[in-house]
Structure P
Amino acid sequence: MHRQFSFFMLTLQINGELKQFPPDLNVAGLIASMALAGKRFAIELNGEIVPKSSHANTRLHDGDKLEVVVAVGGG
């Protein structure tokens, strides 16, 4: 018996750019994949700010629109 597997990718719009990610991704996983850990940033998902306390519990869905803003220090 021959099995066929289909691999579904999430398409997310991040800061206006379409990007693909593996399924079952949450905001915490997105942060890790973008190497944002340890940085100061804010994430908006479909027009709503996602609090840091909700990153691990906020699942992403195909077609979601995110804005990621990273704070830059300097003087």
Structure Q
Amino acid sequence: MSTTVAHLLNEAMLLPHEARIDLVEAVLERSPPTDDFLTAQMKVVQTRMEKVKAGQSTLIPADEAHDSVLASLKLRA
């Protein structure tokens, strides 16, 4: 990690929690994924699709998945 990045990180860590989240979201929005990342993600998707077709995995209804994620996030708060 460069000195500049380390300094920025230290400054960012002084921000209130919500401001840090806003900062991270802004940086991510302006940082397009690399081709390598997209290729790796597509491999994961393909593998998961194959497992569902082969009966090795089952799909979870969207409402149930969202509820599970929200419950998990509430436990962290």
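Here are a few things to note about the model shown:
- Calculating distance in nm of label points 7 Å out along Cα→Cβ at positions 8 and 64 for structures P, Q picks out Q as the one with the greatest value.
- Computed 18.3, 51 for Rg and Dmax of the Cα atoms in Å - originating structure among P, Q: Q
- helix-only ellipticity at 222 nm (-39500 (n - 2.57) for each DSSP H run of 4 or more, over all residues; to 500) from the coordinates reads -2500; which among P, Q: P
- Calculated for structures P, Q, distance in nm of label points 7 Å out along Cα→Cβ at positions 16 and 40 is largest in Q.
- Which of P, Q leads on distance in nm of label points 7 Å out along Cα→Cβ at positions 32 and 56, largest value: Q
FYI, it's all coordinate maths here, none of it is from the lab. Predicted model, so just to flag it, every value in this text is computed and none were measured. Cβ atoms are built from the backbone, for glycine too; each structure is taken alone.
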